[in-house]
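Take a look at the structures listed below.
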Structure P
Amino acid sequence: MEKVIFIKYGELSTKKDNINFFLKKLKENILFVLDDLDVQVTYDLGRMFIYTKNNFDEVLARLKNVFGIHEINVGVVIDSTDIEEVKKEVIMLLKEKEFKTFKVESKRTNKKLNTTSVELSKNLGAYILKNIANIKVDVHKPDIVVYVEYRLNNTLVYFDAIKGIGGYPVGTLGKGLLMLSGGIDSPVAGYLAMKRGVKIEAIYFESPPHTSIEAKNKVISLAKKLAKYNNELVLHIINFTEIQEEIYKNIPHDYLITIMRRMMYRISAIIASKRNAKILVNGESIGQVASQTLTSMNAIGEVVSMPVIRPLACFDKLDIIDLAKKIDTYETSILPFEDCCTIFVPKHPVINPLKEKCREYEKIIPYEEMIYHAIKNHEVIKIKAKEESNEFKDLL
């Protein structure tokens, strides 16, 4: 018997003819996050296997942040499909554990076995009861579940399952550019985009001296937290001061946010195109603020031709906060350092801006020249993050 980590695909198993493309990318992403560890990774259409000698805890900790994994298991591979031999091996494994109640769950992908999965479970359960004293079956709340997968050339046995984060492997659906502010919403939006297989880069607009270095560092910290799901993350930092001051001096204040957002969209779309990103991603949620009414979204979005994906568009704010806490961005997001979206907020921003007025107001300022200058001189930070943990000991 050989101890091994293996993963279940979940949604990926529905891809049929395209599944090899997704599995190849999943393997690449796993090897990337484990590149400094001694591991071997193999896969077939049913499972992916990760072999390591001394790094089980660290491998498990890193796998929990890899999209495309439905479930992670630590088990043994029995190089036999003989039912009687499997029974004996299971007893050896169970004698190392403490439990009073159990149940057996069998899966039979080896159709050469002339029996059903239910019959296999009953057969093995009876054998366990016969060979281990003072235990009983409990199908509802057992102390331990014995999982057995009877495959074509071998048999898998395991007892514990770690829930993966699901989704598609990052990079299988192309690249997007995340408009990353220092708030709660945009990191969550980036997380959800990555979960659907989109590899992200991020763009942040700073406005020194109106925004602080602490605000910038906060966004870098958020980017690091997202990088662990994305393998790495490229952060584009745009100096927005000149553009923002020009808008503030020349544009009617009720349209400040609308015009500012239109400029941000223009810059983001140009950066996205240069980086071969196919979409913009942001944390907008319908009706949350003045710039996120449907009319505002429409007026702001007209300045770009590429799709703008809003993963949180229909989310309740409390649901967004729950997700932010889950992915460990919330405490960073609520640090009290203002970004450039909040420093010049007017008392009464327009909630139903007219496109015609936006175009008219924009003629007042030489924004094309300023956008060119901001992009030409923007800062790029490449972030790579890994995380260590010891929370997965003694799974087998």
Structure Q
Amino acid sequence: MKNVYDVLMERGYIEQVTHEEEVKELLGKERVTFYIGFDPTADSLHLGHFIQIMVMMHMQRAGHRPIALVGGGTAKIGDPSGKTDMRKMLTPEDIVFNGDMLRKQMEKYLVLDDENGYVANNADWLDKLEYIPFIREIGSKFSVNRMLTAECFKQRLEKGLSFLEFNYMIMQSYDFLELNRRFGCQMQLGGNDQWSNIIAGVDLVRRMENKQVFGLTFKLLLTSDGKKMGKTEQGAVWIDPNKTTPYEMFQYLRNVEDADVENCLRLLTFLPMDEVRALASLKGSEINKAKEVLAFEFTKIIHGEEEANKALEAAKALFSGGGESENIPTTEMDRSLFEEGMSLLDLLLEVGLVPSKGEGRRLIQQKGIAIQDVIVEDVNKIIERTDFSEDKLMIRKGKKVFHRIQLNG
């Protein structure tokens, strides 16, 4: 059986590792307990987070033991990594609610039964710390000069770094120490923006416990031109089907740039690498077959095969011009709203096809909106009952985004 380190390397996940040869040897010869932390800053994981879940799934399939750490304590501080401004402070109630939602999501993809994997919440120890004893025992192990050279802090120094956020690295390092003591955790994994925090944790465990532990980071999900993937005009692509429907997720991946197909197939599916390379080698319009496979495989991982098939069927109905699939995103609206008419700009905003009226105007002016497959040229167009066919109205944004309005009442 292949060492999971080789699998992660071949698929392109690994970015940095503290002790490569030792890590590879360790993963090949024994069951390793490792952790990844998720601060509950929202009530759902999003597409960018799922790289971390995929790594955890690969590791667990190879026999290793994950700890999914919910950052109920660290979320009260806010991680400055990758941020140009201080994060919005959440209420304790929001943090608890969000943490419960993240835990439920992670339990869908990982076995977290206290034998093959664990869920932990760092609020269980961080909330109980006493300040003076903590800074004497733990804070004394950190050099301020060294901390200030960390990338996560350097980019914030010009705009201002609060003392609150400056504590984040120490808190995350303490998590590693606590998980090592409680669960025998030997590795911390995370995105490459966490490198400074991870190596600080490795150093703290070595100093406090005289043990060798390890850190590994993996690539963030980026487009070929270096931008973070998983963002749309309406916001993040969420794992929660109530925030991003399976169809919308399918369409997002079906429409990735040609240059991003291979990377997404490597990182977001479990397809064998021979198949990944074969799909990525398709040229011209044939690459659309690879995009369809990518969208189907990832939607299947997130929402199950039935929902993936529904999304595929809806996409095929639209691309073939049929447009009658029951799985096309649909908003039911009262017919009385259209007796005197509703402006198209208001309707686009209402159903979430644009984030603002300004964006709606721009799209119409660029001939990017069609009603019942007819391009709209008037930014002041009013949608009336007569625009509907059998109480249905199909809106198309660009070439590939569809939304249906169904009248009721």
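None of the figures in this text is laboratory data; all of them are computed from the coordinates on show. In this text the structure is predicted, and so the values were computed from the model without any measurement. Cβ atoms are built from the backbone, for glycine too; each structure is taken alone.
Structure notes:
- Identity of the structure behind 17.2 (criterion: mean count of other Cβ atoms within 10 Å over residues 163-170, calculated), options P, Q: Q
- Among P, Q, structure where semi-axes √(5λ) of the Cα gyration tensor in Å, for residues 147-338 alone as derived comes to 41, 22, 17: Q
- Between structures P, Q, the calculation of distance in nm of label points 7 Å out along Cα→Cβ at positions 3 and 67 yields its largest number for P.
- Among P, Q, which structure scores highest (criterion: Cα Rg over 2.2 N^0.38 Å): P
- Among P, Q, which structure scores highest (criterion: relative contact order in percent (Cα under 8 Å, 6 or more apart)): P
- Entry that produces 4.3 once distance in nm of label points 7 Å out along Cα→Cβ at positions 107 and 347 is calculated, selected from P, Q: Q
- The greatest value of FRET efficiency 1/(1 + (r/R0)^6) of positions 131 and 235 (r between Cβ atoms, R0 = 41 Å, to 0.05) among structures P, Q is that of Q.
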